[in-house]
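Participant: There are structures below to look over.
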Structure I
Amino acid sequence: MEAYAKRAIEALADETRQAIFEALAARPRSVTELAETLPVTRPAVSQHLRILERARLVIARAEGRRRLYSLDPHGIAAARDYLDGFWPIALAAYTRTVAAETRRPATPVRGTNRNPVRRPPPTP
């Protein structure tokens with residue numbers, strides 16, 4: 001299961017695949033429909049869809065002579081479960097950072113004069 005989640009993250013690293021994924025979140029679409037909204041050819045969209053299918057983010061179903069692509073809820077759930085496993089680690093790290101920051105004395109912001117030093121006036 002973890003291998004598919006890692007594949008999903010890798011698949012979504014590409015901007016074109018992100019755009020395809022986001023378009024399919026709205027509704028199922030054909031390769032032609034996707035290609036009309038993207039700056040790539042239909043064969044390129046098909047290649048991107050194959051990568052998304054292997055990552056279990058997209059599924060295809062036949063509808064007449066064309067294939068409609070939609071998001072695969074099972075694959076997305078697996079990727080989410082994988083990422084959710086990092087949540088406790090990230091939250092603990094954040095908590096440690098906040099605790100360390102609150103124990104550290106505040107440093108003056110550069111350019112402010114919180115503790116002005118009185119200097120004698122210049123002598124002529």
Structure II
Amino acid sequence: MTRPAGAAPGEEIRRALPAGREVDLRGAVLPASVLVELLTAEPPPGAPVLRLRRASVTGTLRLTGADVPTPVELRDCVFAQDGFWRLEGASQWISSALVAGWILATTAAAGAARILKRV
């Protein structure tokens with residue numbers, strides 16, 4: 001099922017869920033909180049399956065310890081979390097020092113190899 005223009009992704013998925021119809025979001029943004037709500041809610045009557053294609057899921061998808069009673073099928077979906085790779089505090093300084101140390105060590109080794117090669 002292709003997504004009609006102007007339809008809210010969450011509502012469209014809710015309508016398709018009882019019949020197990022696939023929803024193609026064509027790259028539209030779907031907040032992770034909406035996906036969590038759909039996955040952890042009481043399943044509707046029928047043969048519910050959450051079938052989602054080409055969604056861009058943003059935010060943190062927290063399902064730790066959650067009961068997901070509905071089968072899920074995700075195809076060609078992209079998961080993005082802002083700031084996931086941003087290091088802060090001590091982690092930032094430690095990783096920066098390790099990278100700088102590695103660069104310095106490889107530069108020194110390359111220089112030493114070059115000097116030894118000339119001798």
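Computed from the coordinates by the stated procedures, all read-outs in this text should not be read as laboratory data. Remember, it's a predicted structure, so these values are computed and weren't measured experimentally. Cβ atoms are built from the backbone, for glycine too; each structure is taken alone.
Participant: Relative contact order in percent (Cα under 8 Å, 6 or more apart) was computed and gave 21; which structure, I, II, did it come from?
Facilitator: Numbers: I: 27; II: 21.
The correct label is II.
Participant: Figure out for me which of the structures I, II the number 0.45 belongs to, where FRET efficiency 1/(1 + (r/R0)^6) of positions 25 and 89 (r between Cβ atoms, R0 = 35 Å, to 0.05) was derived from the coordinates. Don't skip to the end; give the middle numbers.
Facilitator: On the way: I: 0.80; II: 0.45.
The read-out comes from structure II.
Participant: I have -12500 for helix-only ellipticity at 222 nm (-39500 (n - 2.57) for each DSSP H run of 4 or more, over all residues; to 500), calculated from one of the structures I, II. Which structure is it? List each step's numbers first, then the result.
Facilitator: Details: I: -17500; II: -12500.
It traces back to II.
Participant: Once volume of the Cα convex hull per residue in Å³ is calculated for all of I, II, which comes out largest? Present the calculation step by step, with values, prior to reporting the outcome.
Facilitator: Values: I: 205; II: 172.
When volume of the Cα convex hull per residue in Å³ is computed for each of I, II, structure I gives the biggest number.
Participant: May I pose another question? Ranked on distance in nm of label points 7 Å out along Cα→Cβ at positions 65 and 97, which label among I, II comes first with the largest value?
Facilitator: Details: I: 5.5; II: 3.5.
If we compare distance in nm of label points 7 Å out along Cα→Cβ at positions 65 and 97 over I, II, the biggest value is for I.
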